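Coordinate-derived values only; no laboratory data. Being a predicted model, the structure only gives us computed values, none of them experimental. Cβ atoms are built from the backbone, for glycine too; each structure is taken alone.
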Structure P
Amino acid sequence: SFIKAKSDVSLEDVRTLIQMGLELFHMSRNKLYAQVRWGNLLVRLLNKYRKKIALTIEWRPLYDTLISTHFTRSTGPEGWRVRQRHFETITSLVQSCRRFFPSGSASEIWSEFK
């Protein structure tokens, strides 16, 4: 895959892949396995290129996914193991995305918990 390529990859391609990956992550809302796969790929990309790319990522869709998946009653077909992996993935994805949140996000996030 082009992720493991030993040659240089253009930063614009990486940026496009991250944006597309985030779209796919959010589109597969109730498919936890797909979100785990895309989430882990995004974490690797964001951590590898975090200082090289300029990107803005909205925090709200990630927060909504976390709340709707793990803090509401869900009768989904996934077992506890997939849900646990999803929780680990989404929390590490949020940690990797934090530096790309728009300015002012910290106060918006904080106001959610007041």
Structure Q
Amino acid sequence: NYTTEEQCKRNNSESSYKLLGYKWLKEGDEDNLVKALYHLGPISIGMDADHEIFYFYKSGIIDTPRCDSDTLNHFVLAVGYNLTETPYLLVRNSFGEPWGINGYFKIA
């Protein structure tokens, strides 16, 4: 056990980032998601990450129909896309640079 006598020194009024607004995107509408990425920039998305392919991801494009939209257990940041050959989203994970492709993954 570890205890401390100190109080948290964080001052929320001096936060570096401020949320200016948000938009809801229709679930499963990949075309709309790509348009939003283009016009708005990075988008926070929820996903079902309880799959071995996700845990041990190193490279390639994740394309699994087994994802359950009712089980959102991990949140990530969609930062880009590729629409040629096999379309995919480029997504930043929160596991750090050693995971995946320098902390990112591709998902169809």
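Of note:
- Answer label among P, Q for the case where mean projected area of the Cα convex hull in nm², for residues 59-98 alone, calculated from the coordinates, equals 2.7: P
- Identity of the structure behind -3500 (criterion: helix-only ellipticity at 222 nm (-39500 (n - 2.57) for each DSSP H run of 4 or more, over all residues; to 500), calculated), options P, Q: Q
- Computed 3.7 for distance in nm of label points 7 Å out along Cα→Cβ at positions 11 and 43 - originating structure among P, Q: Q
- Computed over structures P, Q, relative contact order in percent (Cα under 8 Å, 6 or more apart) reaches its largest value in P.
- Top of P, Q by Cα Rg over 2.2 N^0.38 Å, largest first: Q
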